[in-house]
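What follows draws every value from the coordinates through simple rules; no lab data is involved. Because the structure is a prediction, the values reported are computed rather than measured. Cβ atoms are built from the backbone, for glycine too; each structure is taken alone.
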Structure P
Amino acid sequence: MDQSNKMGTHRMGPLIFSMALPAMISMLINALYNIVDSIFVARYSTDALTAVSLVFPLQQLVIAIAVGTGVGVNSLIARRLGEGRKRHADSAAEHGIVLSLISGVVFIVIGFFLSRPFLQAFTNKPAVLEQAVNYSSIAIGLSIFLMVSVMCEKIQQSTGDMIVPMCQGLGGAICNIILDPLLIFGIGPFPELGIRGAAIATVVGQILGMLIGLWGTFLHQKTLKIEMHKFRWRGRTVGDIFRVGLPGIIMQSVVSVMTAGMNVILIKFSEVAVSVLGVYFKLQTFIFMPVFGLNQGALPVMGYNYGARNKKRLESAYKITLGAAVVIMLIGLVLFQVIPEQMIRLFNDDPEMLAVGVPALKTISLSFLGAAFGIINSTLFQAIGRGMASLIVSVCRQLVVILPVAWLLGHFIGLNAIWYAFPIAEIAAFFISYGLVIYTYRTELRYMESPELQTEEAEA
């Protein structure tokens with residue numbers, strides 16, 4: 001059976017989880033890598049951990065471009081396959097590869113030439129600045145491999161193939177975890193490269209993931225026929241990709257802006273507070289990544305059934321995915337409430353780090369349940385080609401609410417109050433998000449024709 005056909009016929013519960021499980025496993029391993037990588041960096045020096053935390057917004061920007069464009073391609077391919085327009089789906093995949101290469105070239109310039117001016121805005125401590133620049137020039141400047149790898153993942157996922165993308169994530173993360181201590185500390189025949197070693201390990205892992213992805217995209221999958229030698233640039237296809245992708249890019253980039261803004265607010269209190277925020281983002285990936293894996297499994301299913309005008313299956317996919325996301329986030333909330341000190345000690349057991357970090361983790365995690373609704377609602381919007389709705393919610397949460405609230409709480413109350421900006425922003429996003437879901441349902445989804453109705457009308 002064509003991989004894409006199962007998205008329109010198989011039982012919804014098993015289908016969602018069979019497609020999501022490989023992505024969830026891959027993302028859990030990547031989350032483990034993120035944590036292990038930061039643990040090794042923190043063990044090397046506190047300044048190194050602060051440096052990596054300062055570069056984190058740039059890394060988020062890289063991921064924003066890669067994932068946002070990839071989601072636009074994924075959504076377009078899935079919808080075109082659902083509509084039976086296979087050649088248009090092939091063209092979307094070809095455009096995706098080209099766009100990933102263009103993005104990679106842009107970040108070569110940013111990584112090697114613009115990292116220092118950006119990082120100087122956040123610290124004037126020479127030891128931290130130099131380590132941050134060293135890390136950024138490699139991890140950001142050579143991110144073209146990540147760009148291509150992510151695009152290959154999204155192309156394969158759009159056809160219902162989740163296994164090769166899982167292998168991409170596993171291969172890259174495991175390679176990274178193995179190389180990290182060898183290159184950071186100079187174990188055995190390897191030189192001691194410090195923070196540069198962490199960046200090199202990251203890039204090598206991304207290269208391995210890209211090679212697996214290229215094999216899967218061009219040689220393994222059979223649904224799409226991708227012929228780059230016949231590629232012709234079509235502005236309409238690019239427009240269709242970025243109709244979903246651009247709001248996704250901006251939405252992800254807003255997270256980068258939010259993190260940079262939070263660093264500006266927090267560094268006025270202490271560098272430890274910046275490190276705590278960096279540690280939180282590493283730890284929360286272990287909870288959020290399975291939900292994003294669920295998102296990756298559900299997106300092509302929703303997109304395919306929207307393109308096929310199958311309202312019942314679209315609604316079923318949404319409800320099942322949302323229920324699973326809430327369960328995962330509830331588990332995360334419990335963990336962050338019960339063992340925050342043990343989580344912080346994985347990175348640093350300095351008394352000041354614990355004093356700032358423990359209440360921070362407890363407070364921020366109150367936003368987890370609201371985030372489950374936000375992520376799955378965004379998945380629905382992206383699947384049906386309504387990326388702007390996701391963007392509206394994200395901008396309201398990450399910029400309109402969280403940064404002003406964080407500044408006010410810090411200015412009038414103090415450091416520990418800043419962390420309450422996260423749950424406050426999530427509450428606001430919850431109501432905005434569901435308002436948009438209801439509006440979308442009433443204006444469009446309610447009137448979707450079932451395949452049976454379409455058949456009856458055609459016969460009439």
Structure Q
Amino acid sequence: MPDDAAPKRLTRELGTFGAVMMGLGSIVGTGVFVSIGIAAGIAGPAVIIAVALGAMVATFNGLSSAQLAANHAVSGGTYEYGYEFLSPAFGFTAGWMYLIAKSASAATAALGFSGYLLGAIGVNMDVWLVPVAVLAVVVLTAVVYSGLRRSNITNIIVVSITLAALGLFVVAGSPTAFSDGLNGFANFFQAPETGGGWRAVLYASALMFVAYTGYGRIATLGEEVRSPRTTIPRAIIVTLLVTMTLYIAVAVVGVGAIGADGLSEATANQAAPLEVAARAFDIPGVSQVVAFGAITAMLGVLLNLILGLSRVLLAMGRRADMPRIFGRINEEGTTPGPAVLMMGAVIAGLALIGDVRVTWSFSAFTVLVYYAITNLAALYISADNRLFPAWVSVAGLVSCGSLAFFVEPLYWSVGLGLIAAGLLWHLLARRIRAKG
């Protein structure tokens with residue numbers, strides 16, 4: 001029977017540089033250009049602590065992802081690791097949570113792109129924010145559909161522009177940020193939306209953790225990476241080091257320039273906090289450069305999310321956890337066409353919500369569940385094949401499990417409901433396959 005034949009595999013095209021650029025393209029975007037503003041409204045100036053805590057948790061998870069991908073280098077990320085090292089229920093839950101969380105993150109990226117673009121050209125956001133976001137999803141879905149090689153070239157161009165723009169933001173904004181000493185960091189633990197405090201900082205940390213999780217894209221592309229046992233861990237570590245440094249620098253300059261209140265208000269009204277902060281700098285033209293960098297960054301994140309989501313849906317289709325049509329790839333072995341088109345449609349639908357705070361917060365709980373399963377699976381790697389000590393995965397598991405419930409109750413209760421609905425579907429699908 002055709003279903004019993006070994007599935008066709010994707011071509012290994014990515015080296016270390018390409019994998020790092022994919023990781024940077026997945027991380028350096030929505031997290032730095034939008035979510036820092038969201039987290040500033042929740043934690044106030046203490047958003048800087050939230051950025052650092054998010055980075056610490058991301059490091060634990062990144063190392064667990066690296067050793068899993070090095071030992072089991074196939075498309076699908078933790079979905080496949082759950083099946084390989086835990087159980088079908090854990091594997092399915094990871095895949096299901098990934099699809100939900102990252103679809104919401106992709107919708108946030110599309111809306112962020114639209115906000116920065118419309119702000120830069122002076123167009124009414126109330127009318128055009130959602131239509132432009134949906135158009136961006138359609139265009140980048142077409143790019144991903146054309147294959148990984150073209151997507152990789154596009155990603156390298158986008159990441160280079162983004163890093164240059166953020167570097168300018170930090171350098172040009174530092175004099176303004178510290179011109180009044182540390183006044184911008186007064187009332188360090190007070191926040192405009194929540195009142196502040198440590199609970200607010202931990203909630204903001206959960207949101208900022210999501211901003212780092214693009215490194216997982218390197219793992220989900222494991223089937224397309226050359227020498228995965230060495231390339232994947234190296235690429236994930238380099239990607240995390242670069243983004244941690246960049247995020248902390250941007251948060252310090254942003255809060256110092258216009259305060260946590262200013263960042264929060266700019267995020268709520270325009271979905272473009274860094275562009276608003278750059279207007280306060282003494283050097284003219286920086287806000288325009290930052291807006292351009294944000295526009296390219298959001299496109300890069302959106303492109304990489306469509307890539308990663310389609311590969312997870314491909315893996316789930318291969319196992320019939322999703323309809324088998326999503327397990328098909330083209331004759332050249334370069335793209336899973338049905339999976340790409342499906343994820344493009346889902347992301348476009350979520351973009352219709354039109355609120356970056358809702359889409360980003362919703363993704364936080366589900367992505368923390370996903371990475372909790374990642375760390376649990378990493379604990380089952382044999383000692384001979386382990387790249388990092390077991391305590392790294394334990395720390396990641398505890399961190400994810402704890403932070404998940406500092407998210408607002410609305411989001412984690414909906415997330416638990418979606419887990420239950422997904423597991424019910426998984427049970428029914430397995431029974432149907434067994435009878436067939």
Mean count of other Cβ atoms within 10 Å over residues 275-282 was computed and gave 21.1; which structure, P, Q, did it come from?
Q
Identify the structure, out of P, Q, from whose coordinates helix-only ellipticity at 222 nm (-39500 (n - 2.57) for each DSSP H run of 4 or more, over all residues; to 500) was calculated to give -25000.
Q
When P, Q are compared on mean count of other Cβ atoms within 10 Å over residues 347-354, the highest value belongs to Q
Highest-scoring label, criterion being distance in nm of label points 7 Å out along Cα→Cβ at positions 211 and 331, among P, Q
Q
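Comparing mean count of other Cβ atoms within 10 Å over residues 131-138 across P, Q, which structure shows the greatest value? Present the calculation step by step, with values, prior to reporting the outcome.
Values: P: 24.0; Q: 20.1.
Max of mean count of other Cβ atoms within 10 Å over residues 131-138: P.
A value of 23 was computed for relative contact order in percent (Cα under 8 Å, 6 or more apart); which of P, Q is the source structure?
Details: P: 23; Q: 34.
Derived from the structure labelled P.
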Can you spot which of P, Q the value 29, 59, 12, 0 was calculated from, given it is P(r) over Cα pairs in 20 Å bins from 0, in percent?
Q
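For distance in nm of label points 7 Å out along Cα→Cβ at positions 99 and 171, which of P, Q scores largest? List each step's numbers first, then the result.
Values: P: 2.4; Q: 4.5.
Between P, Q, the highest calculated value is found for Q.
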